[in-house]
Structures are given as structure tokens and as C-alpha cells.
1. Can you tell which of P, Q yields 25.6 when mean count of other Cβ atoms within 10 Å over residues 21-28 is derived from it?
2. With relative contact order in percent (Cα under 8 Å, 6 or more apart) as the yardstick, tell me which of P, Q scores highest.
3. Between structures P, Q, where is mean count of other Cβ atoms within 10 Å over residues 93-100 highest?
4. If helix-only ellipticity at 222 nm (-39500 (n - 2.57) for each DSSP H run of 4 or more, over all residues; to 500) computes to -11500, which of P, Q did it come from?
5. Starting from the value 14.7, 47: which structure in P, Q was Rg and Dmax of the Cα atoms in Å, for residues 61-124 alone calculated from?
6. Work out FRET efficiency 1/(1 + (r/R0)^6) of positions 181 and 245 (r between Cβ atoms, R0 = 35 Å, to 0.05) for each of structures P, Q, then name the structure with the largest result.
7. P, Q: which one has distance in nm of label points 7 Å out along Cα→Cβ at positions 45 and 253, as calculated, at 3.3?
8. Which structure, out of P, Q, was semi-axes √(5λ) of the Cα gyration tensor in Å derived from, given a value of 37, 20, 18?
Structure P
Amino acid sequence: MSAKFLCIGEVLWDALPEGLFLGGAPFNVSAHLNMLGRQVMFVSRVGNDRLGKEILRRMKTMGLSTDLIQTDEQFETGFVQVSLNEQGSASYEIIFPVAWDHIAATPALSKAAEQADAVIFGSLAQRSPESRQTINEVLNSPAFKVFDVNLRPPFYDKNTIRQSLLKADMVKLNDEELVTICRLFKLPENDEKSTLKMIAEEFNCSAVCLTKGEKGSALILNGEWFEHPGFKVRVADSVGAGDAFLAAFLHGFFERYSGSRLLKFANAVGAYVASQKGATPVLDLTKIKSTFRIG
């Protein structure tokens, strides 16, 4: 039976120069898992406003369940101003507070968490006490727990990151986040292989995955080291590429791909999304497999 994924956290509108795009890391991961044919439930909260209603409509159009999307009568739907530099790299101005800062624990959410094979969570939605408490309750489930580090200054602190690392079975972070983690926990910064091993050992994680943009990725999986150099593409924008990478990685992980095959597939999907506009372009798996020569 296909694994069931539960993603919890922010859903929001990214305001790019070309217009509004639906986003938020856990939402993006959910959308890509869904496009990869996985069973996925997404948990978040939107405002009772036009942008919130449009999120619900778009999710239904995409084939994503809205059963665990809560509606807030007080706070507005999440919104982010995204700026892109000449290389297509993104910076973010994230509005606070918004509806997804108030995700509530519900019986339906508890039941979904108990039935999930994997729970994917991040750090951004833990910026508020209410959503952080709800996420922590979800993490009491027996599911495989995936921490997508996703640091967005100033919305994180050392204790929240530590507790998240301790609860995670798998950690995914990018090269900039690795530097921050090293400085927070006084880990060496000059050797990524030994540093990832130290993170895995100190926080008892079976997998720690590092993404490095065009330079590819690295992985510690059950103590074994894997690397992939990445794929060169013309970058349209980098928004959502890391989320697509994580979704592809988890798809392959639950299909029991080898470490090398995991990284190749995840890098290919991430590179494809970076070559497209927006965070969740339709994944053309036939094109991805032929372009990046994936068997």
C-alpha cells in the first residue's frame, strides 16, 4: 500500500514581479508529492478572505484535499513579498501574524497524524506558540518525521531548532542553513561530510540531506555518505526548487531507492522546477526523465 504523507505548516501567496503564486514550503512539498502520485494530506489555516478562498479552490483543482485546512475569522491569509536577484535567487518579506500562525489541534488532525507513514514539518510555522504546540502534538505520532529546516530570519530560535532536530528521523537543509546550524550548535564548518555525520549522530537522525543549489546535494543515510553534483539548467526562479527536491527524495525513499538514485532523482526534479516559473509547476516526469537521463 502506498505510504501516506502528512505535511503541516504554512500556505501563503508569494508576490513575485510576475504576479501572485501559491506557496509555502510545506504546501509546495504537498503539491509535488501529489503530482508524484503519493497520498498526501496538507494541514494549515487560511483567513476567511478572498485569498483564503482562492487557496481552497486551487487546492481542489490540483487534486489536494482541503479537509485539514482550517479557516480563521480573525487573521488574514498568509502573504510574502518575494524579491529575486539577477541570478534568480529569492529573498522574502514574510507578513506576521497571519492565519497559519494559529493552526489548531483538532481530533481530525490527531487521527490523520496517527494514520500517516510520514510527517513533514518545518521551522517557519513554529514561529508562533499556537502552531508550534499543534506541530509538537502531531509529532507524537509513530510516523517517520521529516524536518525541513527552512530558516527564515528572524523567525527562528535555537531551542525550537534543537527540539525539532531531536524529534526528526530525517533532516533536510540547504547550504546556507547548514552554516547557521553550525554556528548555533558550535559545529565545524569546514567539512560538510563530518558535519552532517555529527548532526546525524548528535540528534539521532537516520538521514541528513544537504542541498547546494546548482552544486547538487549530499546525504548521510544510515551512516553512509552519498553525493550528487547537480544538474545545470537555466534558472527561471529558485522558488520551490528545494521543496520539489524534498518531495522527490521522499517519493524515492519510500520506494526504497538506493542513496545514489535518491539524490539523482531529487536533483533532477529540483532542477526542473528551478527552470520553471513559480513554486509548483506541473511536473512532466517524462520530460524530466529524458532530460536528466533517469532510468
Structure Q
Amino acid sequence: MFWRYLQLVIYAGSWLIWAVLAWVIYELVLQPWSWWWWVGVMFCVIFVYARFVEPALMRVRREKFDLGGDGMLRLVMISDIHLGVFHGQKFLRKILARVREESPDLLVIAGDLINDPSVNQLAEMFTPLDGFDVPIYAVTGNHDSKKPGYHESEAVRAALRSRGVRVIDNSHDVFEKSDVRLHLYGLSDFIEGQADFTILEKMRADERNIIVSHNPDSAYEFSDDVPARLILSGHTHAGQIQIPFLYKWLIPCKNAFVRGWYQVKGRQVYVSSGLGEVILPLRLGAIPEIVVLELKI
């Protein structure tokens, strides 16, 4: 609860930057020779970009991956939406509208759907997911539980299921289109401590398998003989605020994940920079992204 109120205060207070910017520009006009006011203007401009511009961007990153076979599937992955304190239904509708433009076969949400919403918000915020054009598969992340949120992850899963989302925490589902079958294995969040790796023992080497796990650190926990070549994750926000020489130390991963492709134990891990924000309503050098994966399957 404390973190929720703190974030609300920070969010509301961030609008004061416009008054600060106006004051600094006024002082600069009076004292154009003062380097201090030039630094102040530069700081304010960077803050305005990080607060109001970059978080509103939505880059589409297009990737390809060969799972073997002659079929094709278009999978769209999103992660770290963080509905609640900084974002609401309007943000989710904007994301889904952009996803629709990509004509996906399926949508995968790799965790952290919420950011400390109220109880009433939790019941309603997933409404835009109702009747989405294609099947949606999702796993929960640490912010979807009391690590550090204040909702139980099961409540989040129930809210998602009520909107038709196929929640695959510690479970397995199959997506089929024509003669193509994709097996999706999901894990509950690693930080929450509920990830059940025994579900992966059900995998067969003659099937096309993908693992969806919010925290990419979990890729180091899989047995070497698990027959999956692709893992989809989020969690890092690509640092969210990329302060040089510092931001990588602040990413809550044990291993050196930021965003993009990584190879772990012979498998490929894709880490998305996500779409939302936590703690600070800022992004700098970590543009929100929607990932479009063209799968050869």
C-alpha cells in the first residue's frame, strides 16, 4: 500500500515540471550568460521527454525464429503492461489496437500485467481483453503478486480468465491453426517462488515448444534436456531509465539481461523491454515495445 501511494504522489508531482521549465526559461531570458540556467533547461527537457514522450511511444520490433517445419505462425508478445497506478484501460486499448494491426495468430503476455491497482480497478481493468480477435495466453509476474504488489497472483489469474485469457502459469496449452501445432509452457513468476519446473518434464522432443516465463533468470533453472529452443520473457524494462554505467546494476535480475536475444544453455531467450513503468513514471533509452515473432513451425 505504501508503494502505491508513493507512486501516486510521484506521478502527480511530475506535472510540476512544466512550471519548473517555465521558470527556468524565464530566468534564462533574464540571464542568458548563466550556464546554470542552460543546464536547468537541458535537465527539464530531458525530464519532459522521459515523462511524457518516451513512455507514450510504442515500437514494434520484428523478429524471426525457426522452430523447424514448413508452416508459419505470427506470434505477438507483450509484457510489463503495469496497469493500475500509471496506466488504465485506455492504455490497454491502445496496446491491443496496435497489436491488431499486426494480424497475429496469437498473443502472448509475459507477465506483470498490473502495478498495484485498487481492488475495484483489478475487477475492471482487463475489460478491453473481452472478445479479442485471437487467442491470448498469459503468465503472471512478480508485480502480479505480493512481490511487491498487494494482490494475490491467483486473484489476477481469475480476473484474466474472466476475460477469456488462457492463463498458463505452471501449465501447458496447445495452439492449433490448420495443420500447425504450437505447445506453450508457462511458468509462474520466479521471484514469487511459485514456478513449477516439473511442468517442463511433459515436453516431447518431436513437438514445437515455447516456454513463457516472466523473469529470464528462470532460463538458468531448466534441465539441459528440456526440449525447448525458445523462451519468451520480460521483467527488465530494459532498465527503464538508462543512466550510463548505472542502469544495468538496477535491473532486478541475477544475470546480465537487458533486452533482446540471449543464448542460455543452447536455447534462445528473448527479453522484451515491456510497455509500462513502475516506481517512476519515466522511461529513458528504453522505448516500450511490441514484439512480432514470425515463427517457422
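Throughout, read-outs are computed from the coordinates displayed, never taken from laboratory work. The structure displayed is predicted, hence computed values, not measured ones. Cβ atoms are built from the backbone, for glycine too; each structure is taken alone.
1. The correct label is P.
2. Q
3. When mean count of other Cβ atoms within 10 Å over residues 93-100 is computed for each of P, Q, structure P gives the biggest number.
4. Computed on structure P.
5. Computing Rg and Dmax of the Cα atoms in Å, for residues 61-124 alone on every structure in P, Q gives 14.7, 47 only for Q.
6. P
7. Of the options listed, only Q reproduces it.
8. The value was obtained from structure Q.
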